[in-house]
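Peer 1: Alright, structures below, take your time with them.
Values quoted throughout were computed directly from the atomic coordinates according to the rules given, and no laboratory measurement underlies them. Treat the numbers as computed from the prediction; the structure is a model and nothing was measured. Cβ atoms are built from the backbone, for glycine too; each structure is taken alone.
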Structure 1
Amino acid sequence: MIAHLSGTLLSKQATSVILDVNGVGYEITIPVSTFYDLEEPGSKVQLRVYTHVREDALQLYGFKTARERELFLRLISVSGIGPKLGITLLSGMSADEMIASIRTNNLARLTLIPGVGRKTAERLVMELRDKVASLSSSELEEELGTQASSVKAIPSEDSMRSDVLSALLNLGYQRSAAEKAVTSAIDEGGDISVELILRRSLRKLAKA
């Protein structure tokens, strides 16, 4: 698998580049964020690469930084998100904006990206909220810390019930079954959160 390429930039477009590596030209798909950071054609550049192999094609996806590549890998680990949509996601906002939107459950911001519906946005938040924290920049951590200190309100049980029920309905579960699972999950007691109630509910629905 190709994970890194270094060579001369022959040409660049908003979503792709051609990189000359020892006389071989590689066409590489890139997000818009990488395009903005790239030097002009004729310059020496290095790209972190993800190699996507299909039966009928081998596609290369390139990123200016290792952090951007790692975020891309986490995005495409989510069910229903392939490399093409992963590039679209990274083209729709910066890495910090993406990480912040996922960590703060900003579904409205995520669904502004073409091809991202509410169900996809909810899967991103549910599956990646904890996994993208390690990719946050120091500036983002400071910003999120400031927001957290200024908003101390603890969500009520009713609001958590409503959030989880909404997520389950958007995932395709019947309301009656979803309501029963949520109630049962809350009745288990202990310190509860939206994430914990959702995990419990999904586990109960899977057994139903």
Structure 2
Amino acid sequence: MSLSTLKNGRERGFFDGQFLIAMPGMADSNFSRTVIYICAHSDAGAMGFVINRPQDLTFTDVLLHLEMIKDEEAIMLPPHSRDLLIQTGGPVESGRGFVLHSDDYLCESSIPVSDDICMTATLDIIRAISKGAGPKRATMLLGYAGWGAGQLEAEVGNNGWLNCPANEELIFDRNLDDKYERALAGMGVTAAMLSTEAGHA
């Protein structure tokens, strides 16, 4: 496996920083027409987040659920905080929240997942965002997608996914409805051009 190194010294797996784009024949309804950003990949497995599935929650809902604010305080949240996009990140640990964000915010629990993007899964970043002191770009994801050792490689080899380098603009783009099509367009293809027999890029 070819490995390079991130700024923090962590080795980068082959699929790290890649998009997975579900092929039209994807049988698992959890992943039909999904775009997944892979954050960690090694011989032990892989982890990533679906970046085009909406979640029927607002950031205010999250703060109220965590009892970090009271109802009457919601109106005092900075506009940028209230607008934080909440998405369904995947079927694993769907009640757990993760924040993908630009590297202008870091705390002790922040993990670099690329040279420009970090992931933080603690309340520190939630508090920071609620006070207007969070990262410039961020999206919150509930749950994640995970693969065991060799599983992702097998799925790509069986034409379950297309893979290509991730596009940071697309990761944080709020328009989820056509993100699948735009991810494909970034590879120069359309869904109509694909079949279950197509190879990966």
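Peer 1: Which structure, out of 1, 2, was distance in nm of label points 7 Å out along Cα→Cβ at positions 53 and 173 derived from, given a value of 1.9?
Peer 2: The correct label is 2.
Peer 1: Looking at structures 1, 2, which one was distance in nm of label points 7 Å out along Cα→Cβ at positions 165 and 189 calculated from, given that it came out as 1.9?
Peer 2: 2
Peer 1: Suppose you compute helix-only ellipticity at 222 nm (-39500 (n - 2.57) for each DSSP H run of 4 or more, over all residues; to 500) for every structure in 1, 2: which one lands on -15000?
Peer 2: So the calculation was done on 1.
Peer 1: Ranked on relative contact order in percent (Cα under 8 Å, 6 or more apart), which label among 1, 2 comes first with the largest value?
Peer 2: When relative contact order in percent (Cα under 8 Å, 6 or more apart) is calculated for 1, 2, structure 2 comes out on top.
Peer 1: If semi-axes √(5λ) of the Cα gyration tensor in Å is calculated from each of 1, 2, which structure is the one that comes out at 30, 19, 14?
Peer 2: Answer by label: 2.
Peer 1: If distance in nm of label points 7 Å out along Cα→Cβ at positions 77 and 101 is computed to be 2.0, which of 1, 2 is the source?
Peer 2: 1
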